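Chemist: The next part holds the structures, each set out as structure tokens.
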Structure I
Amino acid sequence: MSTTQPIRDLEHVRALANYYDNLGQSRNHRLILMGLHTALRISDLLCLRWQDVYDFESNRVRETITIREQKTGKNKIIALNKKILDVLSKHASNVASHEFLFANPTTSKALTRSQAYRIIQVAGETVGLPERISCHSLRKTFGYHAWRLGVSPAVIMEIYNHSNLAHTQRYLGITQDDLNAVYTALVY
């Protein structure tokens, strides 16, 4: 079994992010965007309810969300970027506070991990990603592109709630091409 890798090509990331939006499938679009922009594990994403992301009293999407990670038991505060805020705002008026953000319309329960995996797989295959992806690819893609933008691995480690830098380095999926780019970019 191979290790899940981040999606390195930004055009592939954009194509994946927009795939379900182009089809008018808002739930699936939200799932991929939230996975790419929050670095949450799929288990934490799937248990989100509308009340976690939307303040029904003020009729506004929350700029930050607070969750307790299932795996670590740690509380985490996540700032939502403008793209996520806009996407959530489009659909929040038609939902109840207790509804899951990623609900199965047949049961009104949260999507299962396997359903989320299929949603991500179909999008990845359709947009022509060169490797198979999984739910965890979204989390790893966040860190990889943050690192490429110059974010310190120590900050990424904190975002991931990893206990050591070596684990974060494996997540980033740094390749020899990434290393070569650093060698060739530094000219004094």
Structure II
Amino acid sequence: MKLNLLITSLILLLVGCSVGRDFVRPEQSSLLLGKTAHDKIIELFGSPYSKGIKVVNDKNLITVCYAYAKASGKTLYKGVNPGKAICFDFYNDYLVGYSFISSFKTDNTNFDESRISLIKKDRTTKNEVIEILGEPSGISIYPITKNENETEFYYVYAHERTSKVSKNKSNIFLKELNILLNEYNVVSEIKSNILGEP
């Protein structure tokens, strides 16, 4: 779960703080994979919270991330530290993947994990996945996917809350789902992970 773990780690770094600049989750229609240039994202979002290089499938990708946390923000779950982040991956200067995560109530990325079982390998289509779970919080294409005609959907949600027993200890809840779609926009692989309790 390549991209999602990066986003999750960013959120968990923001525990209990007010940092970064607020930003609006972009419409998916404005993020054209393989077409949106790196400079366009910088123009829209400004200077990133973090920037780096990572190797995926033997290709060097540039990753820029934006993060925001506000200690007094309203969250989906009571007692959760509010934060959100979005990361963009570029190959040869063009967008090939992005993923967004938020525990804020207004733009949270929570999804119903009980509906994952409705998605069937080699049967469920891209449009059916969206009908079942809603729009994904992230999408990627080659070279993040291994093959050029594949698309990967990400559904990810995480939050952190301070332990009721010890203020120095935190409880992390994470759930993520990766769905790989083949050249016919049919599900070819499903990976899910849930950690902790809401």
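Chemist: Given that relative contact order in percent (Cα under 8 Å, 6 or more apart), derived from a single structure, equals 18, which label among I, II identifies that structure?
Modeler: II
Chemist: When volume of the Cα convex hull per residue in Å³, for residues 55-150 alone is computed for each of I, II, which one produces 128?
Modeler: Going label by label, the one that fits is II.
Chemist: While we're on this one: helix-only ellipticity at 222 nm (-39500 (n - 2.57) for each DSSP H run of 4 or more, over all residues; to 500) was computed and gave -15500; which structure, I, II, did it come from?
Modeler: Details: I: -15500; II: -4000.
Working through the options, I get structure I.
Chemist: Now for a different question. For distance in nm of label points 7 Å out along Cα→Cβ at positions 111 and 175, which of the structures I, II scores highest?
Modeler: Largest value of distance in nm of label points 7 Å out along Cα→Cβ at positions 111 and 175: I.
Chemist: Which of I, II yields 0.85 for FRET efficiency 1/(1 + (r/R0)^6) of positions 79 and 95 (r between Cβ atoms, R0 = 30 Å, to 0.05), as computed?
Modeler: Value 0.85 for FRET efficiency 1/(1 + (r/R0)^6) of positions 79 and 95 (r between Cβ atoms, R0 = 30 Å, to 0.05) corresponds to I out of I, II.
Any read-out appearing in this document is the output of simple, stated calculations on the displayed coordinates, not a laboratory observation. As the structure is a prediction and not an experimental result, all values here were calculated from the model. Cβ atoms are built from the backbone, for glycine too; each structure is taken alone.
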